[in-house]
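Listed after this line are the structures, all set down as structure tokens.
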Structure 1
Amino acid sequence: MGNIFLYSGPVHSGKTTLLFQWIARQKNIKGILQPVIDDKRFIFHITTRTLKKLETSPEKSEEIVTIGNYNFSLETFLWAQSVLLYDFKSNCEWLIIDEVGPLELCGKGIEPSLSRLLSERDKFSGNILCVVRDSMVDKFIEYYKLKEAYQFFNPNS
């Protein structure tokens, strides 16, 4: 059964950077990271090393998902959902999901794929690592009904 791990910290505290460093020392890791490059958020697929721009502007002719002052590409979110589902079906030791935030708790972003992965974790032999900002951990646990079904993760250990 796939074990759920939570990696948490404040916004802009370097969670993704630490994960990049941790992943470089590991093997058999798949999933996505959300680095910020030149003040814009991207999604990076670990397996293919594909980088897609996530943060966009409303002036672009693409469908967007908005939360607060941020506008995100729906197309990039749909791509991220598909690569996560594909990676979930593979045999990997770790599946990284960076970052679960307010959009997912509203049923957007990488939803509904994330709910599917977590609800079907008994079909996954590896570990699922969800990056969640510290202010949202309780909401995340409640939303995904994880209660005691998780452990905290430290990439430095």
Structure 2
Amino acid sequence: MPDPRAVEAFDSKIADAFLRANEKQTGLPAFLGARFVAFTPGVLRAELDVRDDLLTPFKNMHGGVISALCDHVLGCVCYPHMRRGQWAATTEFKLNLLAPVTGGTLAASAEIVSLTRATAVVQIRVENDGRLAALAQGTVLIRDPKPA
């Protein structure tokens, strides 16, 4: 269950903008093909198709890909719950890789479990075609914009 403060602060317009922005992604999320598929109060769900170029020579998904997906949703889940102009920065996260991933689709569900004015703690569940592949938990700093 998401933190009630996150649910209360949820801005559906910002969440909808994230969902519409899938085609405009750049950088690592674009390279990975990560896409947001659902945003509800306190929860973000993203997917990534497993491709050969994301696998190790042993034909398992590289842990760095799963880590990058977790880091991406760890921060992004916070934006519809923050004031406009604020930004989120991951300060740490822990990742447990639980099962090898060789094909199909990864689905990452990020849930805000604690939200304050300055931080958020987020848990991420990563499944590979319905099978639990990884669990992560991290902390995000929430910062105000620098004065002009």
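What follows draws every value from the coordinates through simple rules; no lab data is involved. For clarity, every value in this text was computed on a predicted model and none was experimentally measured. Cβ atoms are built from the backbone, for glycine too; each structure is taken alone.
Across the set 1, 2, distance in nm of label points 7 Å out along Cα→Cβ at positions 66 and 122 reaches its highest value in structure 1. Given a computed value of 2.1 for distance in nm of label points 7 Å out along Cα→Cβ at positions 50 and 90, which structure among 1, 2 does it belong to? Going through each structure in turn, the value belongs to 2.
Here the criterion is mean count of other Cβ atoms within 10 Å over residues 26-33, and among 1, 2 the highest value is seen for 1. Match the computed value 0.98 of Cα Rg over 2.2 N^0.38 Å to one of the structures 1, 2, and report its label. Answer for the origin of the read-out: 1. Among candidates 1, 2, the computation of relative contact order in percent (Cα under 8 Å, 6 or more apart) that gave 26 used structure 2.
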